[in-house]
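Listed below are the structures to be examined.
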Structure I
Amino acid sequence: MAAHSRPGRRLAVVLALLIAGCAAGAGSRIAAEFPHPPQPRAIDYAVGGHHVHSVEMSGGREARIVFIHGAPGDWTDWAAFLRDPRLRAHAELIAPDRPGYGASDPGLAVTGLAAQARALAPLLRGVPTLLVGHSYGGAVAAELAVEDSAQVRGLVLIAPSIDPKLEAPRWYDRLMAGWPLHALLDRQVRVANRETLALQPQLASLWARLRAAAFPVTLIQGEDDVSVDPQTADDLQAWLPASRLRVIRVPGADHELPWREPRLVTDAILALLARTARGAVS
């Protein structure tokens, strides 16, 4: 499969945030996303010197699902999934703001995947959890999964930034890190840029530990993604045992799979929940 570049998307996000700016209180953001019941509740906790904000939607007691957003982003990226009655019927649904975003230490760049994972680890609470991560959030979800594998029942990666061979910073990532552009960026875009620049050297270790783990993985990849190279799916398929990995390639799809293909994503999540249910046969 031919290599793809990653033009434009991050620059487009930069421009949008420069124009839009942001921030509303946690309660008003929940009310805006969920004008009618049921509504999630806001949960805040402190861990390792970090303040982490998340929202939690009550649901079926058979499972817990934690959704991890990309860079930039926040918990509202997953609002449609928190509303989804099919998911709520099966699981408690949790969507945190990663450190540096939303209401979790806004503007503070935490560029280590291990530190990100430690900040989100309390969300597992000793219960086997399904982790869902998009883009950079896929790398964080994978790191959390391998660090706390006894508490992880499965991993859904959506266009994940995890391939050590393909995640070198691009020219525009380096451009945004320099003066004067860096000073003009919205603070969450500055955080995203710092995460991107620090990501690749951490991925070889993650890749090796992911192979050594036992939990199943579902990978969803758009074949026209210009932010995460679709070759990622081929490389992961060659790396992980076939018994642990399901790859869903989506022809014509770009990087925005959670928003453009929510039913496909939900179906994949429910399929992995069923596969990992107690007593299920793999």
Structure II
Amino acid sequence: MVKPSASLQTVGVFDSGVGGLSVLKALRRECPSINFIYIADSGNAPYGSRPPEFIEKRIIEIADYLVGAGAQIIVVACNTATTVAIEKLRARIAIPVVAVEPAIKPAVARTKTGVVGVLATERTIESAGIAKLCREFGQGVALLLQPCPGLVERVERGELATDSTREHLCKLIQPLLAQGADTLVLGCTHYVFLEPEIRRITGPEINIIESSEAVARQTMRRLGDCEAVDLDLKPGDETFLTTSLPEVAQPIFSLLWGGSVEVRKLENRSACASNLACIRA
């Protein structure tokens, strides 16, 4: 376990794009004194249709970058990256790695009808990781695995409440409800930003479960007793980086974060360290 020190802790968070901001928001609520570096690999999003070898290469490159930028713990805020390559990442780097994964276990505990719908990317649905979760926690329950092509791209464009997005969600969700699902798992961090529209389709009686709060709690456990760190320290800050064009990414980041933020281009490691020093000075 990483013990709190007299200085601010730094946590690196990354996702294939902007979806991991849902996890970052949960992390910020959990402990206000932590510094966060967030990387959106939007220039390569979505991961859901990428080959596993590509995903492995990208998450290793990004994790190495975060380690070089001073992160003491890394949060993989991407279900696809977790299900495809988390063990290889953990074997490579020495610092702790916390990862999001589809919340199948709590969903199975909540269902009354014994039917659970899982909304996820194509790559997550096809992965060995999701098969393992189904074997471990899905006994006696019908798990309906629903690939959701196009949803990540809609969130990346900020199309959260358009008629087109709503129609697309209906096509994905209505068949699950028709088969008796009373619980839906949001198996992609991007989908959390679509929850209000999903709730409009399902009504209030359907359980909607995602993992951001659980990941935040686990991260804080790994960092140690963050409340002890909070007492005499200033609030932490966030550094937002993207592999896409910052001028394109910034409005989407600000929309999803809930306030105006500055987004910078992901550069080489030395440039990152220089940028962070300037921001925190």
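Coordinate-derived values only; no laboratory data. Every value quoted in this text rests on a predicted model; they were computed, and no experiment measured them. Cβ atoms are built from the backbone, for glycine too; each structure is taken alone.
Annotations
- Which of I, II yields 26.0 [mean count of other Cβ atoms within 10 Å over residues 66-73, calculated]: I
- Given 56, 38, 37 for Cα extents along the principal axes in Å, calculated: source structure among I, II: II
- Answer label among I, II for the case where relative contact order in percent (Cα under 8 Å, 6 or more apart), calculated from the coordinates, equals 18: I
- Comparing distance in nm of label points 7 Å out along Cα→Cβ at positions 98 and 250 across structures I, II, the highest figure is found for II.
- Comparison of I, II by mean count of other Cβ atoms within 10 Å over residues 26-33 - largest value held by: II
- Read-out helix-only ellipticity at 222 nm (-39500 (n - 2.57) for each DSSP H run of 4 or more, over all residues; to 500), computed value -14000, structure in I, II: II
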